[in-house]
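Participant: Listed after this line are the structures, all set down as structure tokens.
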Structure P
Amino acid sequence: MALFRPTRRRFIQAVAGAGVLTLLGCNRQEQAMMTLYTFGDSILDCGRYNEFGVHPGQLLVQNDDRLFPEFQGQDLVSRGSARLEHRARDGATVEGLPYQAQGLRVEGRAIALITIGGNDLLRGLIQDTGAGITTFASALDTFVQQLPIRPVLLGNVYDPTLGDDRRNFLGVDAAIARKNLQRMNKAIQEIASRYGQLVDLHAHFLKGDPSWFTATIEPSLRGASEVRRAFLPYVIGK
């Protein structure tokens, strides 16, 4: 029986074919990669408020099974290739969102998480009697509309007093504060309905307790996980 002797031409064709297959495989991997983007404030950028440096975006991409065994396998990497691009910044207001998106290059599949509004309230809108929250809503609407990522998951603002006026820390009449919190969350809900999905952090955190917070208003380690819990069904579902 004659031995198979590949010609130089056949050898080059075989190598070229293998190269094409390799490139196709790389392209498929790139296309399959899911990137989770975070924008906004300390609700998503709360790593500095716990000893492990954990924030919700990390947990959504890959759970820390040692800290949160309940969520083992409930993350993006359990379903395929995923990475985090964390752009949210502690202390951010709506005016800072465009800066967080500078240099943004979106390739392949992506999901955007946004939490904003709490610092805007603390910096004066909690006492708003005019067009302040309307101006906030207009700025947020413009940002989300121009953001080149879909879907968008927009979290509203939680109440760190857990609905208890006795825990009021603002020096502002609780009735006024709650009214403006409601106005802001209504504006966020309307924007979410136009461009994506509302994640109701406010309702979820009202079921919590003080251990979900640290430094009065920031998510604690438990709070970071609870923010993750609220976003998780929508992130996995997308």
Structure Q
Amino acid sequence: MLKKQYVEKDYTLEIIFHIGIYENSIHFIFDHQSKTCAIVDPAWQADLFLKIIKGKGYKLTDIWLTHWHNDHTNAVDEIVEKTNAKIIAGADEIPYLQIKNKVIAVKDKQTIKLGSTTTTIINTPGHTKGGISFLLDNHLIAGDSLFIYGAGHCAMPGSDARVLFKSMQKFKQIKDDILLHCGHDYGSEITTTMQEQKLHNPFLLIDNEKDFVLYRNQIHDKYRTYPMQPVKKEELAKLL
């Protein structure tokens, strides 16, 4: 099992990769002071996740959801039944969630606390109606809104490429040195800085909505394959 770990002052971010049939990346935030843990988008292997958390001497208290798609949520109810963890999701995403337990709605720029760890909510819809990202000190967990050298599709209920374009403008405002972490390992690297993405992710290079929608909905899937590689602006211009 592939893992990455980032130890910060107040928390440790641990990621396990290639979980389930869609090879999800599962993110754990371990707050040092309170010994509590949040898990982002738990799917496929509830017991494995709980074993990891317990083995480190932490208690799972939070489930944070970037979006409603089943491959990011299908372990939520099982985990809640075993831990009574609270569920947090974007306010506009809640009508789409296919889980039975209560969900706490959060809004853009709202901060949430896990012990001494503070996380800022960033609304990043487009891939879904109410998708959100989680910004911590030094790290951005973007779910499927932004991938390494890519971005989520706009092909399911609630998606809209025009809205996704607006979310890309928010991603461009994230500090260059922040590390990007995604819902799937679809890129040629596991993680990069936001600076690298601003320079070579085609979805961040396109400056106008019309070209962005054309690229997302009609061009991208015809010309690019996994793992996604960095793109030069000159190469992108030829496709538009």
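Participant: Computing relative contact order in percent (Cα under 8 Å, 6 or more apart) gives 23 for which of P, Q? Could the numbers behind the result be given before it?
Facilitator: Working: P: 23; Q: 13.
Comparing all candidates, it corresponds to P.
Participant: Upon calculation of helix-only ellipticity at 222 nm (-39500 (n - 2.57) for each DSSP H run of 4 or more, over all residues; to 500) from the atomic coordinates, which of the structures P, Q produces -6000?
Facilitator: Of the structures listed, the value fits Q.
Participant: A value of 2.9 was derived for distance in nm of label points 7 Å out along Cα→Cβ at positions 47 and 207; which structure in P, Q was it taken from?
Facilitator: So the calculation was done on P.
Participant: Comparing P, Q, where is distance in nm of label points 7 Å out along Cα→Cβ at positions 63 and 103 highest?
Facilitator: On the way: P: 3.4; Q: 1.1.
Once distance in nm of label points 7 Å out along Cα→Cβ at positions 63 and 103 is worked out for each structure, P has the highest.
Participant: Where does the value 0.96 come from, among P, Q, when Rg/Rh (Cα atoms, Kirkwood Rh) is the thing being computed?
Facilitator: The value was obtained from structure Q.
Read the figures in this text as sums done on the coordinates, not as results from a lab. For clarity, every value in this text was computed on a predicted model and none was experimentally measured. Cβ atoms are built from the backbone, for glycine too; each structure is taken alone.
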